[in-house]
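Have a look at these structures, which come just after this line.
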Structure 1
Amino acid sequence: MSSESKVTGPASYFPSIEKKYGFPIQHWFELLKNQKQLKHMEMVSWLKTDYEIGHGHANAIVAYFRNKEGI
């Protein structure tokens, strides 16, 4: 068994999100800070529409962000 713990859940998408869209994950969190009034799926739609992020990636970013922010 490996001594390193495997990243699971929404954070497991972060390396591929950073590679595909060219920004660190913190970039997306900063953008979402101004969208806290939106519901989960509204945030997902916003990322998809305004930044052309795929649904799975947008959902992972939003899920992690909302959990971290306690929303």
Structure 2
Amino acid sequence: MSQTYFFSLDVSIQECEQLYTGLHHTVTATAHNGLRVQLPSANLRKFIKPNGIKGVFCMIVDSHNKIQSFQQVK
């Protein structure tokens, strides 16, 4: 059984630089339903723009909390 989480991110470019240095291996966010979700920071790298990461994301995980899908929806 899969679980879907939606959450918003607003991360500055300075904070994004830490994703590349390996300083942070995971990112924790609060989903729109109030639950906290944790994901590998590597999943966010492709969404970094010159002003950082901003938008709404959808993450689908399986019954073992393994990410099946991760995408920006807004």
Structure 3
Amino acid sequence: MTKTISKIGNSHGIIFDSTLMGLAHLKAGDEVTVTLHDGGSIIITPVRPVIESKQAAVKTKQLIQKNSELFRRLS
């Protein structure tokens, strides 16, 4: 995929169209890590939280309910 670097105010940037954002599972406001490699390669990697606390609580509750008999025998 070829993109053009654009002037944005006093800076420069690359516009990520909605297709690219969707394929990368990104949305406006997401954090990314930018890594510069020898030879000028630039790698942009999404910073993803391991799991949000609300989601962790829901998943934990589901796991306990699903395996309640096992947990009972182990206790």
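Values in this text are rule-based calculations from the coordinates and carry no lab data. Worth saying up front: this structure is predicted, and the values here are computed from it rather than measured. Cβ atoms are built from the backbone, for glycine too; each structure is taken alone.
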Q: Check the numbers for distance in nm of label points 7 Å out along Cα→Cβ at positions 37 and 53 across 1, 2, 3 and tell me which is largest.
A: 3
(Q) To test your reading of the models, identify which of 1, 2, 3 gives -3500 for helix-only ellipticity at 222 nm (-39500 (n - 2.57) for each DSSP H run of 4 or more, over all residues; to 500) when calculated. (A) 2
Q. To which of 1, 2, 3 does the computed value 20, 55, 19, 6, 1 (P(r) over Cα pairs in 10 Å bins from 0, in percent) belong?
A. 1
